[in-house]
Structure P
Amino acid sequence: MAPKKIVLRFGADISGNPVIYRLVKDYDLMVNIVKANVNPQKEGTLVLELTGEKYDQGLEFLRRQGVSVQALTREVVRNGDRCTMCGACTAICPTGALFIERPGMEVRFDGDNCVVCQLCVKACPVRAMEVRL
């Protein structure tokens with residue numbers, strides 16, 4: 001069974017709970033944390049790859065705990081032909097997937113770090129950032 005990527009979003013009331021541990025222990029799921037971000041207010045986002053027979057039961061457990069679960073079926077791509085290298089997307093990217101490479105000052109995109117928040121799509125003045133299903 002191939003791993004499935006999901007995005008988890010949770011509030012401060014859940015951040016102290018051992019939900020990942022429970023996925024492994026109670027639902028026998030194999031978990032790979034691709035990206036994790038918890039802000040100072042203890043709100044967070046996790047991008048996970050999950051594999052296991054009890055995948056659906058594990059997701060239902062997360063939802064019962066108050067965790068927002070979203071399948072990562074979309075991806076953000078950068079259209080190099082449209083990009084003017086203005087850097088507007090790099091300032092707003094919360095994961096560093098978009099960055100300016102020095103000394104050439106060229107915008108680069110690392111799709112593996114992208115959590116598909118789509119902030120860059122809204123920020124790009126020339127619509128070089130696109131969402132694909």
Structure Q
Amino acid sequence: MQEPKLYEYAVIRLVPKPEREEFFNVGLIMFSKREKFIKVKIHLCKDKFQLMHSKTEFEDVKNHLISFEKIANGDRFAGSIAQMEIPERFRWLTAVKSSIIQTSRPHPGSSLDLEKTFDRLFEELVL
């Protein structure tokens with residue numbers, strides 16, 4: 001019998017004007033220490049972005065989100081943080097920040113299939 005796998009996830013948010021505390025969800029990050037699993041998926045909707053009347057350029061935000069993905073995935077060209085172990089990368093990416101890209105606090109869970117759980121959470125929380 002397959003045992004449930006423990007995981008943590010956080011929602012990636014875009015906060016165009018941090019002083020207004022308004023945001024919308026643009027991605028999800030999930031990790032499981034025991035399974036040595038980390039996954040990030042981003043969905044930045046240009047129409048939603050334009051509704052926020054941000055002075056920040058869409059392409060700049062998109063590039064920062066791609067960097068976020070590269071760090072999570074351990075891309076060797078993404079700098080020293082990307083070379084850290086998976087738990088340290090997850091903790092760094094989900095640390096409290098006052099920038100326009102933030103994450104929710106991490107939430108725990110357990111699953112028999114991390115990929116299916118990731119897809120379900122992404123659909124429920126981001127799309």
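Where a number appears in this text, it was derived from the coordinates with a stated rule and is not lab data. All values derive from a computational prediction rather than experimental measurement. Cβ atoms are built from the backbone, for glycine too; each structure is taken alone.
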> Thinking of P, Q, which structure, once distance in nm of label points 7 Å out along Cα→Cβ at positions 15 and 47 is computed, gives back 2.0?
Replying inline: P
> Out of P, Q, which one gives 16.4 for mean count of other Cβ atoms within 10 Å over residues 39-46 as computed from the coordinates?
Replying inline: Q
> Here helix-only ellipticity at 222 nm (-39500 (n - 2.57) for each DSSP H run of 4 or more, over all residues; to 500) has been calculated and equals -5500, so which of P, Q was it run on?
Replying inline: P
>> Matching task: 3.2 is the computed value of distance in nm of label points 7 Å out along Cα→Cβ at positions 55 and 79. Pick the structure from P, Q.
In response: P
> With Cα Rg over 2.2 N^0.38 Å, for residues 63-102 alone computed per structure, which member of P, Q shows the largest figure?
Replying inline: P
> One of P, Q was used to calculate percent of Cα pairs over 18 Å apart, giving 53; which?
Replying inline: Q
> Among the shown structures P, Q, from which was the value 36 of relative contact order in percent (Cα under 8 Å, 6 or more apart) calculated?
Replying inline: Q
